[in-house]
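Input: structures, listed below.
Bear in mind these aren't lab numbers, they're just calculated from the coordinates by the rules spelled out. Remember, it's a predicted structure, so these values are computed and weren't measured experimentally.
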Structure P
Amino acid sequence: MEGVALVAFALIGIVAGFLAGLLGIGGGIIIVPSLILIFHLLGMPQAILVHMAIGTSLASIIITTGVATFAHHKKKGVIWDVVFLMFPGIFLGCLLGGFFANYLSGIFLQIIFALFILVLGALMVRPRKKPKKPQKKPEKAFLTWTGLGIGAIASMLGISGGVFTAPLLMGCQYPEKRAIGTSSAIGFMVTVFGALTYLYFGRADVHVADSVGYLYLPALILIGVAAVISTPFGVKFAHQIDGKKLRKIFAAMLIIVGIIMLFN
């Protein structure tokens, strides 16, 4: 079973990396449920299984979002002013999210998250209306507080936050491709701070071989390395297709994932 699990980790990384480059997400929506299943088959203790999946997902996505950010930056697809404005909120949000994750019901979080992305995906399918007046850039305080919320929720769920950040920036009338590139950069910050939080809280509770805190090293390494290989292909494809098509792909993925989370 261990050999099959290693192959599965690599395949998960390939899929997650491609999605990171294509849609500006870290792939956590694929990694977390996949790791929960694999860790269960490997016989990990049920009490820490979900935390291990979330922590490992965040850590492996560090590499994924880092590569995606660099690739988008080379194509001038990252709005760094937005990234720096959201940084304080992201940092504090990740710390709070990791802290409260142990005290909130996982089922409650899953249902709320599923409903949120279902509504978000449905809204994104609708055609965007051209504003009659030029849209103002969002206020600095708005971006900081939004970063706080994104950081908290993303660190609780083991994702980079791209499912929130990219639609948010698109809603602020930023171009789809630059919104996705900026989402990758913000996701990089989320995963770094989030992974460190799960590393800290899992120091005393986890006694699983090949793990550090809530991070399972074999999965972390294989997913991360595989993602490095596949992420540039996703970025290349993202900059080749029409923005409207990219928006529809993102919306369809949100709806599919929302349905799976809601009924599983």
Structure Q
Amino acid sequence: MTIEAGAGAARPSGDKQPTKAARLAYISAAVRREGFVNVEDLADSLNVSRMTVHRDLDELQSLGTLRKVRGGASAQRSTRFESDLQYRLASAVEEKRRMAAVAAELANGGDVVLVDDSTSALAVVPRLGQRGPMTVITNFLPAMQALVGHPEISLIALGGLYEERYAAFLGVLCENNLADLYADVLFASTSALRDTVLYHQDQRVVTAKQAMIRAAGRRVLLLDHSKIGQGALHRLGDIADFTHVVVDDLVPKEVIRRLADTGVEVLIG
């Protein structure tokens, strides 16, 4: 079996040996599209040895694009690995769109709004300008890029060390900035919920999100069904740290009841 080429990754043809850059681009596109790639299939598709594929996977793993697993590599999250940004942007798109429509109703014209580095919160961003003039604070580069020059939005960009794999500014500077700010509403997400406890794979992301929680009045968590019942290395906090939770309609009713029992308002998108 061979892997079909997708957007952004032309499949090498004939007996021509692809360059390293071409191989890395091809593998990255394949794992983002399929979620899992097999070493044997990659070797066949790229016309290279399995050892070459393993070296390429090692490099992509070091960049945070994928994680190596037995027989291949995966783009899906694990306890210690958060999925690549491009993979997350392409995941649960319709669920995020519906949740964003519900969540955006919790922001009002004149509000100061915090947006974290999640793709779920990013889905809310295009709707903010429709709610009236407001100030948006974020550490997430895609959110900044979406809002720059918007006539209804005053944009505050949080500082910090730029982390390419998250497209976000993190670290002490980001957290210190947040300590000096207050927002009316926060839109945030994370990668895992087990019972009523929230987790994330990266401690730097956790401390930035915790600083955002402390800085906001209304705190809105967006969680699609893929996060439910999952775990990750670092504890972020508890559902009760938020005032509202927005879930998609695939989240089981018993989970919704458990969340509501904590006192948080649960909304379904």
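Given a value of -10000 for helix-only ellipticity at 222 nm (-39500 (n - 2.57) for each DSSP H run of 4 or more, over all residues; to 500), point me to the structure among P, Q it was derived from. For helix-only ellipticity at 222 nm (-39500 (n - 2.57) for each DSSP H run of 4 or more, over all residues; to 500), the value -10000 is produced by structure Q. Looking at relative contact order in percent (Cα under 8 Å, 6 or more apart) for structures P, Q, the greatest value goes to P. Work out the source of -0.28, -0.54, -1.31 here, i.e. which of P, Q gives that when log10 I(q)/I(0) by the Debye sum over Cα atoms at q = 0.08, 0.11, 0.17 Å⁻¹ is computed. This figure was derived from P.
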